[in-house]
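Participant: Pasting the structures here.
What follows is calculated from the coordinates using simple rules that are stated; it is not laboratory data. Here the structure is a predicted model, which is why all the values come from computation and not from measurement. Cβ atoms are built from the backbone, for glycine too; each structure is taken alone.
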Structure P
Amino acid sequence: MLIRHATMDDLDALATMETACFPPLEAADTEVLAGRIECYPDHFWLMINTDDDDIDATFPAQVEEGTLMSFINGPATNQTDLTDEMFTDPNVHEEEGEWQFLLGVDTAPIYQNHGCAAYLLRRVILDSAISGRKGLVLTCRERLKSYYEQFGFFDEGLSTSCHGNGAWYQMRLVLPRRELDEYCQHLVDEHAEAFEATRESLAQAIGETTSYIDDEDRF
């Protein structure tokens, strides 16, 4: 298994995965994905199956190292709420942005329900903490709220976003920092249980990353 950021060479595989994971009104097309890769390639996280004996050739999302299993992407910005503009305009990205937004958490159908997205999401949470972000923000359907809550996200109610139609709920995760500003401290006080889940996610991600590095060092 390999986890890395994106390059333009990954575009076809990413577009194939996006189409497989989302209905047409929600899926980012090739042009949009290309714009995101150009503007913020390091804000794509790709999980790749590099085991030649375990590659399913029936799923066409192939990258140089193997089969694309899962990917997460989105801009960083100082805005606090997710907007429809983020889905269409990659230039909203600010490399030093305080909040990491997640526009898509994609997992190939053949790899779903195997923990791939959870593993990758914990890595994104850890990388965001290392980068000094205040936290992460995403939107999801009501049925998925409990899934994201296990990582430390909490429900902020209906989002103003109408991307792809239907109701979206904004979910926020606040990262531990040496000093929290008044806004984040208020959120932590209000969502103490979620903040503890965030700490647990970070601890697990650190353990997983250490194991991942140890495995890579064997080659």
Structure Q
Amino acid sequence: MHDILNKLDKLKERDASLNVFGSSAHKYLLNPPLALADFESIERKYQVTFPDDYKNFITTIGNGGAGPFYGLFPIEMQDKGFDLCNWEVGGLIGDLRQPFPHSEAWNLPPSFWEGEPNPEEGDSEEMEDELWEAWDQKLEEQYWAEAIMNGAIPICHEGCAIRNWMVITGELKGTIWEDLRCDNQGIRPLKDDEGNFVTFTDWYLGWLEQSLAEC
């Protein structure tokens, strides 16, 4: 964790003009750490234990703030438009007690996407509206169902509703996934150059090291 703070200080100094993508949102500032007792109260609330490296970060370095893209979310928070909201309001997370259901990149099959409306010339505006409303409902039920992300929490967003998630329950606990469902591209695990799953510490340090190399 000491290495993270040193590199964050260096990056803040080198990128005083805030040229690194997303840095103008967080300005390399961290929120105060969350008291360990408060963090453990959250674990009891959801009946889960969070990955150790994430827990250490939130309770010793900062409860959100400076981080990849537009910054690390405080625990129990996610993006909502240009602001943040709590998980209950955001409506993205599933049952955190359940194992994360994916072990590899996931998307709905091509046959699903073939059902996307393609209104014909001459269709009434009312008919088109009905087609798109039905499609949106189908997406909500099959593509954005909370259960799809059981056992994981959103930790940051890249903009345009693209999010990074961290698995907290299941065999892949601690790994980071990219959520591209807003572009109909499903979700996929982040992996390093050797094909290994990326952990929270890998993810955060990777951002620092790449950003420092670019400054």
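Participant: Among the shown structures P, Q, from which was the value 8, 31, 33, 18, 8, 3, 0 of P(r) over Cα pairs in 10 Å bins from 0, in percent calculated?
Facilitator: The correct label is Q.
Participant: For which of the structures P, Q does the calculation of distance in nm of label points 7 Å out along Cα→Cβ at positions 4 and 172 return 2.2?
Facilitator: Label of the source structure: Q.
Participant: Work out which structure the value 4.8 belongs to, where distance in nm of label points 7 Å out along Cα→Cβ at positions 12 and 188 was derived from one of P, Q.
Facilitator: Derived from the structure labelled P.
Participant: Next question. Using relative contact order in percent (Cα under 8 Å, 6 or more apart) for the comparison, can you identify which of P, Q gives the largest number?
Facilitator: If we compare relative contact order in percent (Cα under 8 Å, 6 or more apart) over P, Q, the biggest value is for Q.
Participant: Suppose you compute Cα extents along the principal axes in Å, for residues 100-195 alone for every structure in P, Q: which one lands on 52, 26, 26?
Facilitator: Derived from Q, not from the others.
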